[in-house]
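Enquirer: Presented below are the structures under discussion, each in the form of structure tokens.
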Structure 1
Amino acid sequence: MARLASLVARRAAHEPLALILGRREFWSLEFAVSPATLIPRPESETLIEAAVAAFAHCAPPRLLLDLGTGTGCLLLAALSEFPAALGVGVDCSAEAASLAAGNAVALHLADRALFLCGDWANPLDAQFDLVLGNPPYVRTADLDGLMPEVARHEPRTALDGGPDGFAAWRRLLPALPRLLAPEGIAVLEIGAGQAETAEGLARQAGFGVASRPDLAGIPRALVLRRALP
């Protein structure tokens, strides 16, 4: 009873159920979670849907990259869909990178996944067929108004997108041409109401852009390709 009371008290204090349980399902896979990472969300599965659709009628990707990997859910879900692929996940948090590596072991994908602690793409010198990312996109002024489960218990660095929500985008877009293989694509998550601005930034950076909505009909994933010359 004492343990149950402790768990109820934690939930009453708005601690997310996933952190209390220590796990969360994503893409029909189970992931360990911790306060060092965002909790995987159903709407982020839209990125995997978009990636699978993008390669439905061409050769599957062989080398994948997940920027800001967190639990590793995006990379590991993608590896489960592309069984011949290898992947690299990068996170600025050593604790997050370690957690993702543990998830890879638990899901029997560790032989195809490497996780690094680094500042976005700075430690990388390779080109990838598929780049995935859920960059921080909440405006700084909006952080404290988020539901308490998020504002109090998930890492601010994984949420804070700067004054307009696009600080991470302005860092990532210039790096993508170096990271993408000639026929590669990047699939990045955006927040509600951000599609128009995100698409404009991507086009200014020289990319062709398509969007994919989540189950609520909200544009959630942007698919970026090198624009034709």
Structure 2
Amino acid sequence: MRLFDSDRVGVKICGITNEADASMCIEEGADALGFNYFPGSKRYIDFEESVEWICRLEGRIDRVAVVVNADEALLAMLRESGCFDLIQYHGEETPLHCEASGFRQWMRAVRAKDRETLEEALKYKTPHLLLDAWSPLAFGGTGEKADWAMIRSFSSMHLSRQFVLAGGLNPENVADAIRVVVPAAVDVAGGVESGPRKKDRDLVRRFIQEARRAHYSAS
């Protein structure tokens, strides 16, 4: 996967709602795009309305389907479409549920409330863990900043895992976040939007440039 198979920090742009934004993010150098199939999200997209254009992105980008406590019907559609390289579980899915859903590659998202919450995430048998900011009100996409110091302390002890840092990232702070946390990849949604559900080319470009610059300056 592009997101993890590079010698630099990967960049995932999440909450993509249309083909134009997807193509723009690819042109600017993103490694992965996230597509939100949780109806409770402000960046939700309908599967039937989006699957055709997402399939057309094959070979250009890692395509990540983001779900929250999805029912089997949705999981089956995502799985059988063959249009996604990774599924991201962002709800209350158990380790057994994630393992039994039939996806070859999957990532577990964790709202990093405290050290105990992070330790619980190790029960999930995937190398890919996305660590997001804690919020009692939403499953993600809140714009809240995660606790970088706590995440770094935890991740440095589990080097066999590939951690994706999310939560309140933007072009102004992503370089500092990478220097502190040293993640395998970073994830952004609202931090590169000019308005609701609309990615901004300049913000996307700056975010990716800052992420690359932070990595190289630390090398």
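Enquirer: Given structures 1, 2, which gives the highest value for Kirkwood radius over Cα pairs in Å?
Expert: Details: 1: 17.9; 2: 17.1.
If we compare Kirkwood radius over Cα pairs in Å over 1, 2, the biggest value is for 1.
Enquirer: Hey, another quick one. Using Cα extents along the principal axes in Å, for residues 16-79 alone as the calculated read-out, with 42, 18, 15 as its value, let me know the right label among 1, 2.
Expert: Source structure for this number: 1.
Enquirer: Taking distance in nm of label points 7 Å out along Cα→Cβ at positions 120 and 144 for each of 1, 2, which is largest?
Expert: Top value of distance in nm of label points 7 Å out along Cα→Cβ at positions 120 and 144, among 1, 2, belongs to structure 1.
Enquirer: Taking distance in nm of label points 7 Å out along Cα→Cβ at positions 72 and 168 as the criterion, which structure among 1, 2 has the greatest value? It would help to have the intermediate numbers written out before the result.
Expert: Values: 1: 1.9; 2: 4.1.
For this comparison of distance in nm of label points 7 Å out along Cα→Cβ at positions 72 and 168, the top structure is 2.
Enquirer: Taking distance in nm of label points 7 Å out along Cα→Cβ at positions 96 and 112 from the coordinates of each of 1, 2, which one would give 2.4?
Expert: 1
Every number in this text was worked out from the coordinates using simple rules, so none of it is lab data. Every value quoted in this text rests on a predicted model; they were computed, and no experiment measured them. Cβ atoms are built from the backbone, for glycine too; each structure is taken alone.
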